[in-house]
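Novice: Take a look at these structures.
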Structure 1
Amino acid sequence: MSRLLVSSIVLCLLWPSGALRAQAPTVVTNESTVTATVDRIERSSRVVTFRSEGNVYQSVYVEPTVAAFDELKVGDVVTVRLIESVIVELRPGAKPTVVRDTTEEARKGDEHVVQQLKMVVTIEDVDPQGQFVAYRTGDNRKVMRPVMDKRLLEGIHAGDRVEITMTRARAISIERGRR
């Protein structure tokens with residue numbers, strides 16, 4: 001057997017399996033609707049904090065195309081259409097991290113980002129139905145999360161290191177007085 005052939009076989013056997021499965025990041029953008037009460041309005045930055053059922057607070061950037069923003073008052077009950085995104089990308093060999101706030105970095109490309117969070121995790125288990133994932137964080141916490149879209153788990157297996165990027169919601173429409 002030639003030295004080149006033997007070297008090629010050894011290289012293939014030693015090559016990290018994640019590198020062989022390299023793929024483009026999976027990006028999922030979700031649209032949702034929530035009925036909530038306006039808790040706070042920051043007119044200069046177009047950020048509104050809403051309080052929904054169970055006293056859950058959420059601050060969102062309101063797109064300039066949403067004319068209803070100018071008429072909002074604290075205490076208004078509104079129905080808000082929101083968009084948020086999640087990106088999952090295989091990162092073979094990456095070291096797991098804790099959650100990092102990358103908002104300032106993200107704002108360089110889009111000044112209207114309210115919040116962006118990133119972390120690298122080690123996948124421990126993927127539900128065969130694609131509804132849940134278990135992973136371990138950089139501080140060795142084991143977390144189990146529901147998955148909002150099965151596409152986020154395509155090609156992801158136990159043992160993989162993945163980077164998760166979550167960008168907070170933006171309001172794309174607001175209607176007053178609907179409960």
Structure 2
Amino acid sequence: MENPQLKPWKILKSRYPLKDRWLTVRADTCKTAEGFRVHPYYILEYADWVDVVCFTSQKKILLTKQYRHGRQEINWEIPCGAIDPADPSPLHAARRELLEETGFSSEHFELISTYSANTATHANIIYCFAAFDINKVAQPLRHPTEIIQTHLVSLPYLFKLINGHKISQAAHLAGILLTLRRKGWLK
């Protein structure tokens with residue numbers, strides 16, 4: 001069996017059925033390399049995101065718990081959020097989100113990876129950072145739609161949460177596991 005050469009689709013036309021501050025939906029009319037017409041093909045144009053995997057000097061990981069309406073459940077997560085237009089860099093956004101959501105800060109951030117939540121339908125990038133030797137320096141900001149609890153947990157307890165399907169956000173799991181592997185803490 002011969003493998004065809006992979007080529008990107010051509011976008012013939014785009015329209016925007018929805019645009020607001022949180023989400024933009026783009027409907028493309030496309031033509032594949034083989035000439036097949038695809039209409040509409042929906043793309044979600046979110047802002048780029050940051051995820052922050054945080055550790056104390058004693059190797060405890062900082063997790064958050066909050067209600068997520070998409071799944072209508074309370075989730076264990078890592079600090080995360082959208083990169084704001086005012087953020088000069090993804091690193092600045094990671095520092096800001098960590099401080100706003102948890103009141104923690106760090107002088108030692110490391111970019112672990114960049115990836116997509118879903119390359120088929122999402123146009124944005126997720127920047128995953130690790131923060132080490134975190135310290136509580138302020139009270140978290142409170143927003144009526146983001147009531148966030150913070151927890152410092154051991155690595156064995158983190159794996160208990162993962163194995164018990166308590167951390168269900170795929171990008172957060174990827175960031176946690178990539179960080180643990182990079183540091184040699186994943187066995």
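Any read-out appearing in this document is the output of simple, stated calculations on the displayed coordinates, not a laboratory observation. Keep in mind that what you see is a predicted model, and the values were worked out from it rather than measured. Cβ atoms are built from the backbone, for glycine too; each structure is taken alone.
Novice: Work out which structure the value -3500 belongs to, where helix-only ellipticity at 222 nm (-39500 (n - 2.57) for each DSSP H run of 4 or more, over all residues; to 500) was derived from one of 1, 2.
Specialist: For helix-only ellipticity at 222 nm (-39500 (n - 2.57) for each DSSP H run of 4 or more, over all residues; to 500), the value -3500 is produced by structure 1.
Novice: Could I ask something else about it? Looking just at relative contact order in percent (Cα under 8 Å, 6 or more apart), which of the labels 1, 2 belongs to the structure with the highest value? Spell out each step's value before the answer.
Specialist: Values: 1: 27; 2: 21.
Largest calculated value belongs to 1.
Novice: Suppose semi-axes √(5λ) of the Cα gyration tensor in Å works out to 42, 17, 14; of 1, 2, which structure was it derived from?
Specialist: Values: 1: 42, 17, 14; 2: 34, 20, 16.
Corresponding structure: 1.
Novice: Let me ask you something else. For FRET efficiency 1/(1 + (r/R0)^6) of positions 62 and 142 (r between Cβ atoms, R0 = 30 Å, to 0.05), which of 1, 2 scores largest? Walk me through the intermediate numbers first.
Specialist: On the way: 1: 0.20; 2: 0.95.
Largest calculated value belongs to 2.
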